[in-house]
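For reference, the structures are reproduced in the following blocks.
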Structure 1
Amino acid sequence: MHERPIDVEHVDHRYVIAIDGPAAAGKTTVARRLADRIGALLFDTGALYRAVALIALQTGVAPTDAIGLAAIARSAAVEVRPPSCRDGRLYDVWLDGRDITWDLRAPEVGAIVSEVAEHREVREALLPLQRKIASGAAVVMVGRDIGTVVVPDAGLKIYLDASPEERARRRFREAALRGGTETLAEVARETMHRDQIDRSREAAPLRAAPDAERVFTDNLEVDDVVAIVERLARDRHIAFAESRSRS
């Protein structure tokens, strides 16, 4: 997963739309529809952290072991691909030739992914790859520190948010559709716990970039949010089709 350091003088993030925000604010769903509409690549960086968390669970590496987790981040053969089937997924994630897309959404992965992502060593191990993927092409990039750390020079920065109650309901409905057995109260507690970890961690805490456009998604349909972000991108004159030819 980890490649040699990227020459920062030769990365071009003018055509990146960076979408940050807390869990279940609608980031990935909005990003997918937006990417489809403008012909851009969708890149959810959270999939990389979830993959590291999953491998850690499978190999017995503790979520407190920053060095061991960083080694996983540098060596794991993780791929993110367009969705291969219509089962609600927004993309495929493969590990060593195996589809792990829904494995990444298991409750036990969600329970430790924020702790895994909290380690500076893990974030630094993944950073060069993230910046390389985002360089020179139209990319809709999703995460929690895209506009603040990964690509602070993005052409457009968006911070999506929603109330904790609404975000818990969204996560509960998503889990129930996949046969999950967690109660709404359990999902709400997990959501609040994850918020606390994400916002208080020392390395790249969750926050809106100073120049980010903030969009509150309670009481908005997904297409309404997509339209808002697309209009902001057009206003910034982000030339998507032109940028793809330069990649």
Structure 2
Amino acid sequence: MALDPAWLERALTITGDFETAGDPWTAVTGDFDGMGISCGPQQVNIGSGSLQPLVKACGEALVRQSMPTLGGEMWAAAHASIPEGLRIVRRWQSGAKLSATAVREIAALLDTKAMRGGMRDRAARNGDAALAMAQDWTGGKADLRTFCWFFDLITQNGGLKGLTRADVESFKAQAGTGRADDLICDFLENRPVHSGHDRDAQKNAALWRNAAAGARLDLLVLSHLRAGLSRPEFRHVVLNRKGTLAVGKGRVNGEMYSLD
């Protein structure tokens, strides 16, 4: 099964919209997650080393042309070690808030034909990997929902960290008949409210209880299990996102999504 370009475009739209407002291709965020700067619909970043190859592929002349004030530093960050690259781009922000100059110039670089092409090539590679994982998960009968779930997983979380269908079936068996979604929703419902992510979690508990069965329930359980392998402070955030894809509706970053 070859990757349908329409599937890739849909997955990019969802993943990009989860992360940013406005045009996801020119979106840039600051150091809220320790990654320095994160760019585009897949939030390629300095901290993981995913942004640097795209900057290098643009060439120094284009980088400096697009970023007349900070282009030299961006070029240096792309060629430095990751710790040094992070140090460079953190100079452009106060806390996790990028300066207006940095936002404007990075967006200009992201909007070039070379950078958009590089981001699309990267997205296509991730799409192929996501399709292979979706095919494996569904026994060769991948659908758009499952593909989008795995695309978001690869883009944001890397992979399943060894989770299999056996883990999903074990969770459902231990929960008892009809109780798997209740255990997941209880976890979300009991989040102490410290942020909008916590409020999203509590609202998702009400949205998802008794709302998933069959393949959707399996993906919801997988979402919960994968979130459990994330850093404790991000578990409900990961679950908000993956659960919304699994069930077809939910709240992510304060926004309501009805994906069906």
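Where a number appears in this text, it was derived from the coordinates with a stated rule and is not lab data. Please read all numbers here as calculations on a predicted model, not as lab measurements. Cβ atoms are built from the backbone, for glycine too; each structure is taken alone.
Please compute distance in nm of label points 7 Å out along Cα→Cβ at positions 123 and 155 for structures 1, 2 and give me the label with the greatest value.
Structure 1 comes out on top.
Here helix-only ellipticity at 222 nm (-39500 (n - 2.57) for each DSSP H run of 4 or more, over all residues; to 500) was calculated and came to -14000; which of the structures 1, 2 was it taken from?
1
Matching task: 19.2 is the computed value of Kirkwood radius over Cα pairs in Å. Pick the structure from 1, 2.
It traces back to 2.
Consider the structures 1, 2: one of them gives -0.29, -0.35, -1.02 for log10 I(q)/I(0) by the Debye sum over Cα atoms at q = 0.10, 0.11, 0.19 Å⁻¹, for residues 27-138 alone as calculated from the coordinates. Say which.
Traced to structure 1.
When relative contact order in percent (Cα under 8 Å, 6 or more apart) is calculated, the result is 34; to which of the structures 1, 2 does this value belong?
1
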